[in-house]
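I've put the structures underneath this note.
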Structure I
Amino acid sequence: CQSGSLQNCRAGLSIFEPALAALSTIAIDRQANKVVGCRFTADFVDAPGSPPFPDEPEEFKALKGLWLKFDTDWAQTKEQPIRRGQWAHWVGVVVHPDYSNRGIARSLYEHNVNLLKSKGYTGAICENASAFSAKAVEKVGGKLIFVQPYSTYQYNGNFPFQSIPHLHVEFGLREAIF
């Protein structure tokens, strides 16, 4: 894994904001000379709430609302105001399917924790929509703070997530303190 700038993979990730570049961590297969994973991280001050999902389908609106509620509720438990350089927001982690089950996600988290510690961060939060991402953050000390089962989440009088596959049974917010 290589920590720091996303410059080596900027062409494939050009849609992401510069705020992510300084705190994110990437995994590179040096033999194949390609990026195989990324732990997208931003300062919480720059990135409260969800990534910029489109408003359609309706499930995306519901997810954005749930994500923002969790982040807002979590932030209210902290000393106010939350300052830049204090809390990181683990926005997403991805690993190329050809490289799955090799510990890359956990390694990305571990390297990112070290990077954030070196920059003086207190900790990080992460929203998890799957057992895979929850397990990865728990291995670096992430503790469940809030959880919402998809089957019981109501949005505008509907249950938008009832048909989500079994790997995605709940949406949770985890906090890791360094």
Structure II
Amino acid sequence: MIIFADSIKWDGNEAFILGLILLLVALQWYLIRKFPLPVTVSIWVLNYLLVKLADLTIGVPPLDFYDTMDRPMYEWSDISTHAFVYPILGFLFIYAYQRWQLRGIRLAAYIVLWSAVSVVFEWSAVYSQIFHYKGWKIGWSFFVYLTVFLINLIFYENVQKWLRAVVK
């Protein structure tokens, strides 16, 4: 099994990822001061693990629904996407949820909105040749994102309970 591509090729999809990472890191750098470090790290790790789980479940044989970047093997740009893009998006989702104290129908609408925006973002990644579908349907992603955002909320609420218990 080849783990990393043997040559580095720089093109539009890497530029898209680099620009996105720089934007997201700057945004998180600004907001991180308003969020407890243990929560930030926990959200970061959770979302990194969720994207790795998805890749190892549906992005490799036997399912192998998609490839990323230029080749069907793991590239350095995949690592940066997994380590920065998805964890920071998870952080932003939780940050806004916590800041606005959403409950009930507003919370449901918020989750649906984030899921829909994530599908649009994924479509732009397909258009930019970040993702190459091999049987995956973008409509399925909406339900994946719903699940991921619900997991993030449940996880965040449990981390908050744990932190309150530790502080007492």
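None of the figures in this text is laboratory data; all of them are computed from the coordinates on show. Everything numeric here is computed off the predicted structure, so don't read it as measured data. Cβ atoms are built from the backbone, for glycine too; each structure is taken alone.
Here are the numbers for this structure:
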quantity: Mean count of other Cβ atoms within 10 Å over residues 101-108 - highest-scoring structure of I, II; calculated: I
quantity: Source structure (of I, II) for helix-only ellipticity at 222 nm (-39500 (n - 2.57) for each DSSP H run of 4 or more, over all residues; to 500), computed value -23500; calculated: II
quantity: Structure with the greatest value (metric FRET efficiency 1/(1 + (r/R0)^6) of positions 29 and 133 (r between Cβ atoms, R0 = 35 Å, to 0.05), set I, II); calculated: I
quantity: If FRET efficiency 1/(1 + (r/R0)^6) of positions 109 and 149 (r between Cβ atoms, R0 = 30 Å, to 0.05) is computed and equals 1.00, the structure in I, II; calculated: II
quantity: With relative contact order in percent (Cα under 8 Å, 6 or more apart) derived as 21, matching label from I, II; calculated: I
quantity: Parent structure of the calculated result 25.0, given that mean count of other Cβ atoms within 10 Å over residues 37-44 is the read-out and I, II the choices; calculated: I
